[in-house]
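A short reminder: the numbers here are calculations on the coordinates, not readings from a lab. Everything numeric here is computed off the predicted structure, so don't read it as measured data. Cβ atoms are built from the backbone, for glycine too; each structure is taken alone.
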Structure P
Amino acid sequence: MAKIFCVANQKGGVGKTTTAVNLAAGLTKIGQRVLLVDLDPQGNATMGAGINKTTLSASIYEVLLGMSDVVSARLKSESGGFDVLPANRELAGAEVEMVQLENREKRLKDALSLVDDEYDFILIDCPPALSILTLNGLCAANGVIIPMQCEYYALEGLSDLVNTIKKVHAKLNPDLKIIGLLRVMFDPRMTLSQQVSAQLEQHFGDKVFKTMIPRNIRLAEAPSYGVPGVNFDPSSKGAQAYISFGTEMVERIKTM
């Protein structure tokens with residue numbers, strides 16, 4: 001049975017999609033079977049995995065509304081080696097259409113239950129908002145990976161996300177827990193980065209992953225080529241860091 005993890009943070013531009021795509025590719029490189037679920041109407045994870053979001057015959061939109069299933073809608077990322085449940089702009093409409101549906105916050109959970117024995121990991125790239133889509137991700141997941149920049153505003157947003165996770169855990173998904181916080185776009189030369197990093201370690205202890213993802217131009221370039229950063233330039237510091245993060249994730253799961 002797959003371990004299902006949300007990559008979530010309601011603050012935009014913190015590296016959620018970069019983390020989801022590169023963790024999927026990194027886990028694939030070390031022999032894990034991975035499904036990446038793009039739950040963001042922007043479809044950036046879909047494009048970053050080398051899949052054209054404008055030519056999809058089926059997507060997660062149809063899956064959530066019961067017009068298709070995961071087996072029919074999923075595609076193979078040739079550049080990453082993992083499977084993708086893709087998304088495009090149509091998904092924005094699902095927000096409104098799902099309001100009328102029964103059990104609307106569990107639609108994704110039910111859809112993924114049909115394929116969870118085919119994968120070791122299912123990673124869900126959530127949109128940068130606490131919406132019905134993010135709620136579906138949180139209800140489907142065993143845990144949450146929170147990518148964070150070590151900046152002041154990131155700490156402000158973190159408390160809101162932690163409170164949301166606690167509420168979902170209490171009312172909708174008792175299995176949900178925070179797997180860990182991943183420090184991304186980390187620049188050790190900045191005093192503020194080091195201060196915020198130290199605060200995270202002090203407050204969250206071993207919930208903070210040891211791996212840090214550095215600021216890296218090669219990771220930023222990779223999506224425009226439709227290739228995960230770990231495959232675009234495997235020797236880059238960013239790629240090496242995500243491979244290390246994948247290994248750390250596997251080890252952390254063993255101790256959970």
Structure Q
Amino acid sequence: MKKLEGKTAFVTGAAGGIGLGLAKTFARAGMNIVIADIQDKQLKVAESELQEITDNVLALVVDTTDTGSIENAAEKVENTFGNLHVLCNNAGIGGGGKILETDQETWDRVFNVNFRGPLNGVNQFLPHMLEHGEESHIVNTASFSGIEGHGHQSAYGSSKFAMVGFSEFLRNDLAGTNVGVSVLCPHVVDTPIIANLKKRVDEKIAAMISDMAVPAETVGAQVMKAILANEFYVFCDGTHTRKMLENRCSNLIASMDRQFPQDDR
């Protein structure tokens with residue numbers, strides 16, 4: 001997309017954290033903003049904060065796992081602002097420890113929100129984006145846990161790996177169309193979730209988390225830049241994340257070299 005001013009963005013999971021950071025960034029760029037979340041009270045607070053930036057705000061209580069809820073939201077977006085140009089499938093939840101210690105209910109709940117929610121969003125909004133033909137973009141929030149498996153995050157990490165793959169295939173499907181795709185892969189972002197996490201760990205780990213954490217509105221600016229440049233992967237930290245990415249890529253190449261050694265030429 002060449003410009004965002006006057007265009008319309010729909011952001012799920014926007015009552016706080018990354019979603020609200022995205023919405024504020026887009027609002028400052030002159031976009032019409034639709035924020036959606038399942039948390040009604042917090043959504044109203046987010047709406048008030050956005051109204052300090054722009055009058056063009058619509059707040060909707062939406063359950064992204066419910067196709068009827070998404071369909072109703074799409075109708076309200078169109079009736080209020082017309083065509084949608086930026087879809088941010090950002091709503092997500094954590095869940096799961098070690099695989100054998102994670103119950104089936106957690107697996108189902110996490111995948112319903114983190115994978116089927118974005119799928120519902122794409123199925124609902126993408127056909128009209130293609131139909132209206134104006135420059136548009138879809139941003140799917142995954143995680144660096146969907147790029148490199150670290151720790152014991154079973155359901156959450158697996159759902160984010162699925163979201164990265166889904167986004168890559170969606171990019172392939174939309175090549176040559178008016179709709180671009182990005183996948184957001186944040187590592188540690190300064191959100192209420194991270195604040196609560198720091199309360200549950202020792203001081204050393206809490207300090208490390210604080211050092212790595214990126215402000216939510218910084219993430220918003222990085223996503224906006226990616227949309228304008230049609231950048232696919234969006235990383236939010238170029239120091240700690242780079243080291244982990246380099247290590248993963250090195251391990252992959254090393255495995256291939258061991259299995260298929262190069263000729264000594």
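Values computed for the structure shown
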item: When relative contact order in percent (Cα under 8 Å, 6 or more apart) is computed for each of P, Q, the largest belongs to; result: P
item: Structure responsible for 3.2, with distance in nm of label points 7 Å out along Cα→Cβ at positions 38 and 102 calculated and labels P, Q on offer; result: P
item: Computed -16500 for helix-only ellipticity at 222 nm (-39500 (n - 2.57) for each DSSP H run of 4 or more, over all residues; to 500) - originating structure among P, Q; result: Q
item: When Rg/Rh (Cα atoms, Kirkwood Rh) is computed for each of P, Q, the largest belongs to; result: Q
item: Which of P, Q leads on FRET efficiency 1/(1 + (r/R0)^6) of positions 6 and 166 (r between Cβ atoms, R0 = 30 Å, to 0.05), largest value; result: P
item: Entry that produces 15.6 once mean count of other Cβ atoms within 10 Å over residues 110-117 is calculated, selected from P, Q; result: P
